[in-house]
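Computed from the coordinates by the stated procedures, all read-outs in this text should not be read as laboratory data. Bear in mind that the values here come from a model prediction, so they are computed numbers and not experimental data.
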Structure P
Amino acid sequence: MENPEQKDKPEALQELNQKIATIDTRNTALQKNLSALGKQYTTLSNVLKTRHETAKN
C-alpha cells in the first residue's frame, strides 16, 4: 500500500511548479514595464535638459 504522504508529493510538486511559472511570467512582465518606464524617464529627462540648455543660451 502506498504511503499517502508520498502520493501527494507529485501533485504538490506540480502545483509548486505552476506557481513558480506564474511568478516568472509576472516577473518578466514587471521587468518589461520597468524597462519601458526607464526609457520614458530618459526621454523626458533629455527633452527637459535640451529645453533648459536652449533657454539658457
Structure Q
Amino acid sequence: MQIFDAIFGKWSVGPSHNPACHGTNCCVYDNRLRIAAGSGARDGEPELTSIENLKLD
C-alpha cells in the first residue's frame, strides 16, 4: 500500500494487502481504513470479494 500525506505532499509505503488488489475502494470508519473488493490484477481478473480493516494510529 502507498500512503499520501497531503500536508507534506509526500508518499510513503504502508502495510501489505492480503491479497494485493487493483481498482479497489476504501473509506475511513471508526478509526479504521476499510478496503473492499477490487481485482487481483489490472486486467480485472480475478475479482476479489475480500474486505480488509487496518487500524489507524
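A few points about this structure:
- Origin of the derived value 35, 24, 15 (Cα extents along the principal axes in Å; candidates P, Q): Q
- Origin of the derived value 0 (helix-only ellipticity at 222 nm (-39500 (n - 2.57) for each DSSP H run of 4 or more, over all residues; to 500); candidates P, Q): Q
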